[in-house]
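Next up: some structures, all given as structure tokens.
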Structure 1
Amino acid sequence: MTDLFIYAAAGFMVWMCLDCIQRREHFIWIIIMIILFPVGAVAYFFVVKNRAGGKAPGSLAPTPIRREIETEETLQLKDLIGKFHKAYHYEKLGQVYVEQKKFDLAIPQFEEAIQRDPEMMEARYGLAKCFHGLNRFEEAAVALEKLTAIEKKYDYGNAIFGLAECYRLSGNEEKALETYGEVINSFHFFKAYYHCARLLDKKGKKQEAIDYMKSIVGSSKDLPDYKLEKERFWIDEATKFLRKNGIELA
């Protein structure tokens with residue numbers, strides 16, 4: 001009878017160990033099951049397997065819906081929205097979700113804010129950031145198009161620069177080049193020069209690309225130290241491009 005119990009316990013432990021490996025639970029469980037035989041396997045069954053309802057990874061069984069953990073700030077904003085339905089509160093709730101990287105939750109808040117106040121720039125910018133954060137670059141570009149149509153220089157040029165980036169990342173290279181040109185003419189961001197040059201080079205306009213890269217390196221000589229450090233990456237990349245194309249720098 002004792003041998004039968006040991007065999008049964010051993011079989012149960014092996015089953016739990018295989019379940020642990022399949023679920024990718026922490027390896028410490030296997031050690032516990034071996035050292036504390038057979039109590040460790042029983043503990044694993046109730047603490048892990050039974051808690052998960054026996055659902056194995058990859059199973060098509062429905063997964064319980066995970067409730068979002070509300071903070072005091074989100075609860076207060078939702079309460080204000082329920083009472084007043086103001087665009088300002090929707091936008092603020094959206095910003096809280098953006099800070100938490102919950103872009104899918106932020107999107108409807110920004111959309112509602114825009115619906116209630118079409119000139120709320122913060123909501124339009126927040127919406128674009130959400131789409132960008134979700135790699136939905138075409139939708140981000142649409143949001144930024146509407147924003148920059150109202151205020152072209154919003155966020156000190158970062159909005160229109162973001163538009164150029166979204167065009168590039170979504171594969172719309174012609175619009176990207178056009179918009180990078182607008183950024184360069186007004187704001188002189190080195191990153192805009194660099195990506196504009198790479199697109200020109202890709203289209204076979206080598207000399208134009210070289211000229212833009214030269215502009216980065218040449219302009220860097222007049223930058224204050226704090227700005228130089230900020231732009232260092234793009235200066236180095238431009239230098240590499242020029243050397244690769246046989247341009248020697250003084």
Structure 2
Amino acid sequence: MTEPVSVTRGGGVATVRFERPEAMNSLDIATKESLLAALQDVAEDPAVRCVVLTGSGPAFCVGQDLKEHVRLLQEDAAALWSTVREHYNPVVRLIATMDKPVVAAVNGVAAGAGAAFAFAADLRYVADTAGFNLAFAGVALSCDSGSSWSLQRLVGVAKAKELLFMPRTVKAAEAAELGLATEVVPVDALEQRVAEVAAQLAAGPTLAYGAMRRALAFSAGHPLTESLAHEADMMDRTGTSADHAAAVAAFLAKERPTFTGH
């Protein structure tokens with residue numbers, strides 16, 4: 001039986017892939033548990049210096065598996081609502097805060113929590129046939145998976161409310177205009193383009209990328225004085241790194257630096 005989430009590694013890149021194409025990569029409990037375990041594994045693996053999140057088949061991820069949702073509403077509602085704290089929240093924290101860059105390769109529709117997972121990534125390369133849908137209001141639910149935090153930062157408060165209150169599929173071209181997509185790529189070129197970007201990031205100063213992620217997240221919720229202090233902490237952290245020493249030595253030698261991620 002195929003695992004609902006797979007992980008492949010190579011060249012410092014780990015690709016975490018939803019493997020339920022027959023269900024549009026919707027999130028039942030088994031998939032959420034597999035995704036969380038996969039993300040914990042790659043986050044802790046020092047050999048992994050960039051993570052790619054993508055889907056198999058026609059969808060990236062359409063969010064909660066509504067068939068399981070209906071069954072749990074009837075049989076075990078407590079288990080259903082606990083999934084936000086037990087699965088969605090830690091998944092998004094890992095995507096957004098692990099000490100290495102995360103790239104979403106949005107190969108097809110990303111809806112609900114699936115869209116929010118993509119928004120939590122650093123970069124979103126979107127197939128020209130793909131799109132985003134903040135589908136929560138359609139099933140009379142609030143938003144989750146960090147979408148209340150990430151969406152307004154990407155598109156502004158007013159547009160975020162529009163997309164949440166009146167859900168629709170935002171196609172790739174519009175997603176790029178709104179800032180939801182880093183780049184729109186022909187669907188048959190998506191895998192190659194993301195591989196190029198991931199290889200570039202995996203060869204970069206991983207510790208510095210992690211510090212930048214932390215600095216941006218911290219500054220989003222703190223005033224200037226505290227953000228400046230946090231930046232100084234991150235500068236201390238990266239200034240003593242082997243990668244910084246290598247970069248300085250390469251600069252003096254007029255050579256291109258080779259980073260190890262330490």
Structure 3
Amino acid sequence: MKRALSDIAHKATTIDKDRRLSYAVELMEKENIARLPVTEEGELVGIITERDILEKIGSSRSLNFRTSSFHVSSSMTSDPFYLGESEKVIEAIVAFKEHGFSGIPILGSDIKIITKTDLMKVFEIPGYVSDKMNSTFHVVAPDDRVVHARRLLLDNNQHALPVWDGELVGLLTIQDIVFGMNEFREKTPGKYMESRLKEFIVEEIMSPDPKFARLEDKLEDIKKELIKGNFSSMPVLNFEDNIVGQISKDELVKCL
């Protein structure tokens with residue numbers, strides 16, 4: 001806990017506030033990351049996450065607009081919380097737990113970032129899934145509309161939605177919806193956007209055959225699976241293969 005943030009933070013991929021929002025989505029997809037510090041003339045002025053983009057491009061106010069119609073500045077969080085690279089790791093842990101950040105910019109000679117994954121890589125996490133899982137969750141069906149799934153994720157602050165069709169058949173993440181809705185909006189003519197959005201269903205963009213955890217699994221083993229697959233969360237199944245909860249990076253960081 002006495003280690004400095006400079007020891008575990010990594011160099012951030014940044015984006016200028018005046019770039020198109022569609023470029024931010026493309027950059028996230030290319031780099032397989034969920035957040036970007038936002039700059040103006042090289043200085044940190046904001047941060048934008050997949051959740052911010054999901055809020056923007058799925059809202060009724062932007063219904064007939066392409067993602068490329070908006071700039072990063074329209075969706076970013078201005079004046080973000082940040083830490084200095086000489087501060088201790090414990091400061092980041094406290095900030096994650098108290099404020100629910102997904103990533104914290106670290107300022108020094110350049111802009112770095114620390115994520116929950118960075119923390120998980122350097123600490124062992126004792127205990128079992130049954131002790132720390134979140135038993136409050138929502139699910140969707142393969143034929144549910146994507147706009148419905150989007151609202152569930154945003155309203156309930158979930159990372160992902162298990163897709164249930166009598167059994168676990170998939171997982172729908174914020175990333176899946178952001179990438180899927182961006183492609184949908186860029187390819188669909190504006191006059192058809194509203195009608196076709198009603199036919200845009202979960203099955204089209206969900207990840208099939210998702211990884212899942214069991215109640216008796218060790219948290220350390222689940223941590224390694226989340227890091228290896230770059231997942232934010234996993235559904236938790238009981239011995240009857242029913243979903244009984246979710247375990248995410250949030251719960252694991254709270255163990256530190």
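No lab work stands behind these numbers, since they all come straight from the coordinates. Since the structure is predicted, the reported quantities are computational estimates derived from the model, not experimental observations.
Thinking of 1, 2, 3, which structure, once relative contact order in percent (Cα under 8 Å, 6 or more apart) is computed, gives back 17?
On the way: 1: 7; 2: 17; 3: 21.
It was calculated from structure 2.
Given that helix-only ellipticity at 222 nm (-39500 (n - 2.57) for each DSSP H run of 4 or more, over all residues; to 500), derived from a single structure, equals -23000, which label among 1, 2, 3 identifies that structure? Kindly include the intermediate steps, with their values, before the conclusion.
Values: 1: -23000; 2: -15000; 3: -10000.
Considering all the candidates, the number was obtained from 1.
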